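Just so it is clear, none of the values below were taken in a lab; they were calculated from the coordinates. Because the structure is a prediction, the values reported are computed rather than measured. Cβ atoms are built from the backbone, for glycine too; each structure is taken alone.
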Structure 1
Amino acid sequence: MIVLTNHEGGVGIDTTARDLAAGVGALDAVEAGVRMVEDDPSIRSVGYNSWPNILGQVELDAAVMDGATLRSGAIGGLIGFKNPVSVARAVMERLPHEILVGAGAARFASEIGAETAENLSEASRDTWQRGLKEWLSPRERQAFPDIALTALCQRATDPEYQKDTTVFLAIDGAGDMASAVSTSGWAWKYPGRLGDSPIIGAGSYADGAYGACACTHTGEMTIRAATSRSVVLYLKMGLTLEDALYEAGRDLKRLRGGLLRGVAIHAIDAKGAHRVASFGEAKGVEYWVWEDGMTHPERRVAIHLDV
């Protein structure tokens, strides 16, 4: 079984579904699907051709978690390499750590022989440069990039209202569970910004005994509420999957400040049930699902929880 995001996940779901149907383990299957998304230039929020930070650098975040062992691996702010999801998995399997960021993540990627890449495409660079002309004053243009970036990040306009993440949750034929997430984060973000994706328990969490969860959109909110871990804990407490999502939504609504609109929570439980929930103004959110016995993945509409 797989549950994943709509547009982004639709690129890799066939690969993951074929792998699961062939008996491939959940962790291998979700990694393979996410790699497909990372390589697809039509997706502007993950991997190659993503929108850069305010300095024109594509910083990539990714994480994986093995629901059987509760081991995780994550990387944040990775620059200059393809397939951050595979680098994140290598963190889990080759290091005694759970997360690497920035220069350390890049050094590790180089050590393991990860493929290098210039992820800033010409099209993304052109859009960023046009934006700078609009956002910067004449004096700031002359001094850029040696200027204060705080106000500039506030003025920068997102080209696609793009804060999305690709998320894959899966249960394989042996009952093992895994999650994998990948993103380039907020378009024109302040350099070094981490969203929820590399934060285990915020952007994703997988525990084969109870369930798995992953979130999309404004990671600042799900970091503050530890949303993915919370959903799994609500399942552990005996709540139904829908009630667990409802309680997580109530937790999010208690937050003051920030942007809740657009947040979507994807979840599966240990019995194979699945739900995706949206909140606030985000209605009509769609997602993909594949279960054993389906001839092909299906697109579904998420439930909307009015909390």
Structure 2
Amino acid sequence: MAPLLLVLLLAAAVSPLPAPAHGWGVDGHLMICQIAQSRLSGAAAAAVKALLPRDAGGNLSSVCSWADNVRFRYHWSAPLHFIDTPDNLCGYSYDRDCKDNDGVKGRCVAGAINNYTSQLLTYGSSSSHSSSAQYNLTQALLFLSHFMGDIHQPLHVGFTSDRGGNTIDVHWYKRKTVLHHVWDASIIETAEDDYYDRGTAEFVDALTKNITGEWSEKVQGWEECSKNQTACPDIYASESITAACDWAYKNAKEDSTLGDAYFGSRLPVVSLRLAQGGVRLAATLNRIFGETKTA
């Protein structure tokens, strides 16, 4: 996977883009990265600070939407934001589903997480000089941080025919939108307006309190990866398609009006996925950078 993405990056290949799929919107990605940065080990925090662009000021959340901002510059990256699964199957398989429109294997958000994790594992190694020529580790960090958010948005692992809800027209209260955007941004923005004084800081604070309180006994399970893997995106993708079927698609047909009932029952799902995304991004970065590596 890594050599393929490297070739695509160098070639800046141009291909037709699917419908826009900006996971969580700016606020959601910001919150996931804020949660993650607060949970980094000392070694991981130092590595992240060293890799971040200078204008980020050491703040990972300030660049967590970078991958969305460069989608039209790096056209090859568009399929890396999502996974299309068979309609109504409500299940995910890497071998079946992780491919782009041309059928190229590994070209999905789960494959991208694996790829950029592998790239970042070269940080600080004895081959760092050769790896720095092969990989842009700053970009790898920004892509990984963003894609860990995307894979936790349920409709980024949605059905193929509706492109993860992008072709399902709905009304969010009185505003016309598409179902995908409801999950990217509308639920979060409505929660900020109604409960968090229109700001992400209060929302992050509430999620953090739940992570250390109500959800504390589950957090270790969120962090773990099977078979001693550094990243385990297949678990997150499977959770997302289940949530998409159980919550996102349910009672959200074409031309539906989604209001208080939908918002009130789906906000806990969105909150949980944001918290899990932040916890798991931190756990992944801690596994990547947590051990001291000799040069």
Structure 3
Amino acid sequence: METHTHLVFSDCESLQKIYIALLDSFIELADLLRFHACGRKEAGSQNAFGDIQLECDTKSDEIIFNHLKKTGEVAYGLSEEQPKLVELGGNKYIVTFDPLDGSSIIGCNWTVGTIFGIWKNDEKVLIGHKTKDLIASGCCMYGPRTTAVIYNEKTKTVNEYSLTLNKQKQVEWILSLPNIVIKPQGKLFAPGNLRAASENPNYRQCINNWIDQGYTLRYTGGMVPDIYQIFIKGSGIFTTISSKSHAVKLRVLYEVAPLAHLVEMAKGKSSDGKNSLMELEVTSYDQRSGIIVGSTEEVDKILSTLNS
């Protein structure tokens, strides 16, 4: 199924093709998730990180790789399911992605999503680059509606796009929320890896502060919906903090870097607990990191508590 849209994401024809290919893959993924009972069935394999793969993980991965390959513009694709260089026949760009973020909650029929980042291809092949070198980033949400928040390289804005049916009953992406800007303050929190608070007293203090100040807890266990709400609500904070026994499992190239980039492009702030994630250097294809993203003042407050 192809996208019927007049949306322009880049003046570069090659990059525009990649954006459209990703949107096409989201349509196919939305169909897969809505009409196929793939949420509980294991594929009988593990990915390179040791995670048990579901059939929907492997099928989602295949769908995105196939659409990227058709563009003829992508040199390499790497995904959370295949954290290695997969040659796709082009030479200009590299796309990193998590095809199905939230597979651990999909069996409960909760909202899940896709995360992607687009990079220029060069002799480094990502190693040594920093998050700020990302050209574009975005995430798609498969909920009651299928929507995506994407950094538009042409307009230099973060926008929401929604999947609809046009008058000809064709599937079409439309601009549903332009120029998203995250406000500096917002009393909404989503605390990932909450178990770490049992060993990390500063993280526990952050949580107590949010509760004492009457913040609203909104947390699903899916990184895409928990960060997506910050864009739509216009403020808030998402955290995944480590402790000695409860290390973070988030992958830099496929989850952390694209979402941190997307938040910062919407005037929010990101951190790994010490430094901006925009300055994080890529050291390997299976690199991991903690993440703090959201409203600038909310991020500053938690950093002050974590590092006190």
From the coordinates of one of 1, 2, 3, distance in nm of label points 7 Å out along Cα→Cβ at positions 182 and 238 came out at 0.9; that one is structure 3
Calculated from one of 1, 2, 3, helix-only ellipticity at 222 nm (-39500 (n - 2.57) for each DSSP H run of 4 or more, over all residues; to 500) reads -10500, and the structure in question is 1
Note: relative contact order in percent (Cα under 8 Å, 6 or more apart) at 16, derived from one of structures 1, 2, 3, originates from structure 3
